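Laboratory data are not the source of any read-out in this text; all were calculated from the coordinates shown. If you're wondering where the values come from, they're calculated on a predicted model, not measured in any experiment. Cβ atoms are built from the backbone, for glycine too; each structure is taken alone.
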Structure 1
């Protein structure tokens with residue numbers, strides 16, 4: 001039986017897998033997530049996802065370890081801003097004011113590592129979100145209702161945050177939550193593992 005381990009402490013990524021009927025062990029990798037000077041957002045997301053999976057694989061060599069990371073960027077007058085987790089209401093307000101009426105690119109990376117076979121693959125999924133032009137009142141209403149202060153970009157697309165968008169362009173909208181499930185399925189196929197079979201396994205036992 002294939003063992004999946006999530007190299008993350010993110011409750012959102014755990015919930016994404018749980019929504020498929022997949023309950024995995026989740027372990028925080030505790031790596032340095034600072035960007036290297038000049039590092040592009042897609043490269044940063046890929047490097048961090050790779051490092052997370054690789055680190056947890058050291059202690060779980062027989063498991064399929066899933067690392068994931070997301071970097072969001074918005075261009076404002078030729079200046080590129082990286083949107084991290086706001087942490088506070090004021091920071092979230094500033095982020096959404098910055099995103100209002102603009103396009104934000106989300107680079108969501110998944111890395112799958114199997115130490116026993118000395119194999120690791122990493123890919124990046126890009127999701128482009130165009131925000132509506134939002135008034136301060138609308139932003140304040142949203143933030144007070146959802147308090148998305150632990151989410152990069154200051155919104156939860158699986159909740160009320162989707163009402164802030166004009167459109168989403170992506171192969172897999174799940175990527176916005178943090179873990180591109182379709183990409184994970186594709187990577188597992190490269191290891192000969194069928195994610196659909198795993199997702200349906202528990203229900204078939206009932």
Structure 2
């Protein structure tokens with residue numbers, strides 16, 4: 001039996017890493033961060049426990065990479081959904097709706113992710129995060145920004161602020177109000193976007209736009 005080629009080995013490693021990331025998203029969504037162990041993740045992914053240490057320094061870094069992967073895949077799906085478009089304003093609306101929609105649909109996961117960013121480990125820079133950053137920056141470019149290097153961090157900060165506001169325990173802000181604020185900041189019509197990829201504004205939004 002001939003040895004596997006470097007390309008095949010690389011693909012097998014990529015698949016193993018993806019299974020670990022997907023398992024992390026599933027388990028933390030189901031049971032929460034503290035109740036999810038690395039052994040649980042390895043078992044769900046069908047991988048050896050030691051393989052996690054090969055790819056990630058620890059559970060917090062694994063979680064951040066897993067959530068960043070989910071975010072960039074959700075964002076990409078929203079930007080590329082049918083009907084395809086090159087309209088920068090529509091793409092900005094889709095990007096906003098993708099991130100807000102994910103926050104509402106995965107509150108436990110996103111709350112845990114945000115809490116981890118504020119802890120000592122801080123913000124983990126990884127390939128998944130870089131893909132998310134690329135998509136958001138490209139959205140800013142397509143929107144027509146004259147200074148993407150300045151406007152991309154601002155968009156990122158505004159989206160993170162909206163995510164925090166949705167997830168604050170005991171005092172969450174409604175998605176519709178936050179969407180309205182972001183759409184007004186970027187001069188977007190309420191009908192644009194897709195409420196997280198559903199082809200319409202978020203649930204509960206008045207058909208003619210928000211009131212108040």
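Laid out as a table, the results:
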| quantity | calculated |
| --- | --- |
| Source structure (of 1, 2) for distance in nm of label points 7 Å out along Cα→Cβ at positions 117 and 141, computed value 2.3 | 2 |
| helix-only ellipticity at 222 nm (-39500 (n - 2.57) for each DSSP H run of 4 or more, over all residues; to 500) derived as -22000 - corresponding label from 1, 2 | 2 |
| Distance in nm of label points 7 Å out along Cα→Cβ at positions 5 and 149 - structure with the largest value, from 1, 2 | 2 |
| Structure responsible for 2.6, with distance in nm of label points 7 Å out along Cα→Cβ at positions 109 and 125 calculated and labels 1, 2 on offer | 2 |
